[in-house]
Structure 1
Amino acid sequence: MNLPTSLAKMPDPKQYVSLRDAETPLFAGIDVGGTNIKIGLVDCQGRTLAYHTIPTEAERGPEDAAERMGAGVGQVIKQAGAAEQDVVHVGLATPGPLDLSTGMLLTPGNLPDWWNFPIRDRVSQHCRRPVRYANDANAAAYGEYWSGAGSEFHSMVLLTLGTGVGGGIVVGDTLIEGAHGCGSECGHVLIDSSPDARRDSLDKAGSLEAYCGAYAVVGRTNDALDAGRPSSLTEVRAEREITPLDVSNAAEAGDSLAREIVLETARYLALGIITLIHTIDPDSVVLGGAMTFGGAGHPLGEEFLQQLRDEVRPRLLHSLQEVLQIDFAQLGGDAGYIGAAGLARLEYLQKNTTDR
């Protein structure tokens, strides 16, 4: 399912800093998606100096893409007017699953021609710099933690709502990546153990993603229509497949079933968030991705967020009810490349400290 990006209604949050005002050294961040690859040049404060995007063109293969990523890094360096030696490290974020220890991209569902490819080392070769590799949702979480919605907190959970449900957890300056690169896979938290639980994109029953991913929103809507529930979406379905954007638009127009589906999504999401909170005890939970029903400042998005808060807070330990922050992400689609650059910065600083 292709998720309409207009569902999020998010403005481009990039705020550029000039080379003169930037804090060096500089870091490049690369965020690989199924459609586009985003490349940004970022300073030590997480501010963007230059930005470039290229089509993924996955059918051309991963080696071709790695070469174009290297050229893209050169492009943003030139665009910013920076010196080659000022850019010391590169961060790379891709969909999982991946093997962090070897830098291998394993079996990503949206890049079938790229399976079992040593992407970290090939991108490093073409960029002529060390590369810090990360899962894309984890990189986005670090971006929000470093210079977005989590920048004032010590710890943060990010949930990315889109076709599926991604996640990332940061505690201190540590990204929770796990022993096998599968840490912070929040979308696979179990919220329904019943025999007839809904199934997710991996055919696993009862996960958070099975109820809150875009295909789950559409699936629950279709189930309600099949049961005879009245809705303006019946007419839409007679002509084509329903999308999450259709559900969102119908809810905004006053369709009671569509609004129920949106708020029900918040209730299911709360179940997963409650488990994460009681496991990690973070300062904040942040929601990003394309499927936030308009997001911050939008009436439906704000209603969705308030429903989520109302479902979560009464179920928390009493000491957590008033101190935990739940809010929308701030960096939009920039979080991935900023976070990748931030992780490259962290690795560079740790290595330099160790080498002294």
Structure 2
Amino acid sequence: MAAPRLEIDLNKIYYNTHELVTRLAKHDILVTGITKATLGSSEIANTMMQAGVKTLGDSRIENIKAMGLAEKDVLMRDIPMMLIRSPMLSQIKQVVRYADMSFNTEIEVIKKLSSEAEKQGCIHQILLMVELGDLREGIMPEDLIETVREVLRLPNIYLKGIGTNLACRSGASPDNTNMSTLSKLADSIDATFDLTLEIVSGGNSANLQWALSDIETDTGRINNLRLGEAILLGCETLQRRPIDGLHTNAITLVAEVIESKYKSSVPLGNIAETAFGKSPSVINHGTVKQTILAIGIQDIDPSGLQAPAGLKILAASSDHLLVESAKENLFIGQEITFQINYSALLRAMTSPFVSKVFTQIGAKS
């Protein structure tokens, strides 16, 4: 089997998705399955759908287009596709054609969506994103009513709802205060314009601790969460703690040994910067058993790898991952399996040099 590779167990992804869909349903919250970390994988998207997600979301219109056009995935064509990054003006035509709805913060962009939707003879749905403290994208709350007023004047645009994003840029955590604010903003829009927003999207996997901490939690108007990392890696994203009952090893990375030798732990000569402009940290451990695996920074985030017991990650260059094996004598051609975090997953999924191998639903892992 080719290496390096991601081994992706669709059974475990199905289980994680179904568990989260079921738990959140008790709070009347639906799940949008986020595929951006998987390069819009149709296999993973279909697994999420089978497990109960009601919409799919991705930050790249290219991924949404690919999922929608996948010939073997007829069912996927019937599920709403959500572009979860503000559209670029240069991609307006594709956004209207391939995405059923998009997240927006700029009225200039929404006007272009309106014009293009009119040309294509369709209605484009939008969610207005609100800034609630994380300082990434979002309309300021005090400007929301006026923005809605402008949006409602535009032809071929349907205001589907509002949303927010937290714990991405600044780590601002979802809590009762900011979620209550979002609910109140939805109520204010409904009352001002005599309508009912269909979606109030409270955020991402970081919201799970808030939403699921207690069955009595008042989730207000929040009726949608956008989940990617929690489904794929089985953890929440505030402290990266495992979520009770979920699989944390649905996706693992396998790399192959290409060199295994005893070497000094201290480099020789005058020491300058490394290939990536860093000054190496040198600690003398004497002679160590250093092993090189055929994968590097071009393919993964080394800091996002968890080595198996007995191995310690030393460093990485573009194409090499160096580990120290304290006891085990690794041999050439041996495959080593690593647990990965979101950052390592994101880079590995987008690398053409990392194969993706799926365990199909119903097959044994």
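Values quoted throughout were computed directly from the atomic coordinates according to the rules given, and no laboratory measurement underlies them. These numbers come from a predicted model, not from an experiment. Cβ atoms are built from the backbone, for glycine too; each structure is taken alone.
Assuming -12000 is helix-only ellipticity at 222 nm (-39500 (n - 2.57) for each DSSP H run of 4 or more, over all residues; to 500) as calculated from a single structure, say which of 1, 2 it is. Let's see the in-between values first.
Numbers: 1: -12000; 2: -8000.
Attributed to the structure labelled 1.
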Legend entry - Identity of the structure behind 5, 25, 32, 21, 12, 4, 1 (criterion: P(r) over Cα pairs in 5 Å bins from 0, in percent, for residues 87-134 alone, calculated), options 1, 2: 1
Inset, instruction - Could you tell me which structure in 1, 2 was used to calculate percent of Cα pairs over 24 Å apart as 57? - result: 1
Inset, instruction - Using distance in nm of label points 7 Å out along Cα→Cβ at positions 103 and 191 as the calculated read-out, with 2.7 as its value, let me know the right label among 1, 2. - result: 2
Inset, instruction - Match the computed value 23 of relative contact order in percent (Cα under 8 Å, 6 or more apart) to one of the structures 1, 2, and report its label. - result: 1
Legend entry - Read-out distance in nm of label points 7 Å out along Cα→Cβ at positions 79 and 319, computed value 3.8, structure in 1, 2: 2
Legend entry - Highest-scoring label, criterion being FRET efficiency 1/(1 + (r/R0)^6) of positions 223 and 311 (r between Cβ atoms, R0 = 35 Å, to 0.05), among 1, 2: 1
Inset, instruction - Could you tell me which structure in 1, 2 was used to calculate FRET efficiency 1/(1 + (r/R0)^6) of positions 119 and 279 (r between Cβ atoms, R0 = 30 Å, to 0.05) as 0.45? - result: 1
